[in-house]
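Visitor: Several structures are given next for inspection.
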Structure P
Amino acid sequence: MSGHTSDSVAQRFADEWNKGNLEGAIALFDDNYVDHNPAPGQKPGKAGLRESLEMFITAFPDLKLEHAHVVMEGDRVADHGIARGTHRGNFLGIAPTGKPIEVSYTDIYRVKNGKITEAWHIEDIPAVMQQIGAMPDPTKVH
């Protein structure tokens with residue numbers, strides 16, 4: 001994988017995810033991967049990454065990532081986009097609702113030798129919870 005630029009690693013992650021290829025997506029991460037924003041109780045490294053990604057795939061099997069902005073500087077790449085899917089599986093204890101979601105995300109990756117070694121990420125989980133009806137939308141509360 002060496003010879004690829006950092007931004008292509010971010011694009012390849014989205015491509016593998018959008019094809020439903022979890023193994024291909026996980027292969028882009030270094031064996032010593034560090035997640036600087038793990039979910040509560042998430043295991044470290046690739047094991048934690050796998051569990052987190054599997055949770056999203058189970059809950060939103062048709063989830064697709066669409067890049068809006070990709071910015072590179074040195075060994076870092078920032079990727080901001082929109083994820084869209086349908087709530088068809090358990091998500092954080094919420095049974096499937098069949099409701100569509102559209103949520104923004106931002107990932108910052110550190111890339112070395114064509115692999116993602118570190119990640120800082122933000123997903124708008126409250127927006128997901130609002131869209132599946134598990135949490136009130138404060139803009140619609142009177």
Structure Q
Amino acid sequence: MDSDMRLATAGDLARVRELVDNAYGHYIARIGRKPGPMLDDHAACIAAGRTHLLERDGALLGLIVLVPQSDALLVENVAVSPAAQGLGLGRRLMDFAEARARALCLPRLRLYTHVAMIENQAIYARLGYAETCRVHEAGLHRIYMEKPLA
């Protein structure tokens with residue numbers, strides 16, 4: 001069973017919101033509020049051509065939101081459907097981000113995660129990301145991480 005990546009369109013908005021809510025909902029109790037991705041303006045991200053979908057047989061399994069910056073490609077959101085977790089799809093999405101950064105001639109990838117999302121921090125560290133700073137922004141305690149590209 002192969003999966004495909006494509007840019008999200010306005011018609012995908014409801015599915016994008018549902019996937020993000022399902023992927024991040026379990027963090028509400030841990031951090032005491034909705035995580036940032038659940039509050040994002042998904043319509044604007046889609047309209048800006050930043051949201052990429054990972055589908056298999058018409059089912060939305062994951063997504064990644066990429067924002068080019070002057071010195072890096074920001075991974076603003078990566079989400080995998082809870083039903084599809086553990087299948088390597090998060091890694092596939094992160095590999096896609098790395099390929100996009102290289103295509104844009106950007107020297108690094110940057111991302112952030114909530115300090116309470118310790119599982120994500122461990123995953124990113126295994127993928128070669130290192131913490132660069134901790135900030136409080138948008139009412140959230142975030143850890144920024146970067147991965148230089150060779």
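Visitor: For which of P, Q does mean projected area of the Cα convex hull in nm², for residues 10-73 alone, calculated from the coordinates, equal 5.2?
Guide: So the calculation was done on Q.
Visitor: To test your reading of the models, identify which of P, Q gives 1.5 for distance in nm of label points 7 Å out along Cα→Cβ at positions 42 and 82 when calculated.
Guide: Numbers: P: 2.4; Q: 1.5.
Comparing all candidates, it corresponds to Q.
Visitor: Then there is this: Relative contact order in percent (Cα under 8 Å, 6 or more apart) computed as 24: which structure among P, Q?
Guide: P
Visitor: Among the shown structures P, Q, from which was the value -0.85, -1.48 of log10 I(q)/I(0) by the Debye sum over Cα atoms at q = 0.16, 0.22 Å⁻¹ calculated?
Guide: Value -0.85, -1.48 for log10 I(q)/I(0) by the Debye sum over Cα atoms at q = 0.16, 0.22 Å⁻¹ corresponds to P out of P, Q.
Visitor: When you work out distance in nm of label points 7 Å out along Cα→Cβ at positions 26 and 122 for each of the structures P, Q, which one comes out largest?
Guide: P
Since every read-out is calculated from the coordinates, none of them should be taken as a lab result. These figures come from a predicted structure and were not determined experimentally. Cβ atoms are built from the backbone, for glycine too; each structure is taken alone.
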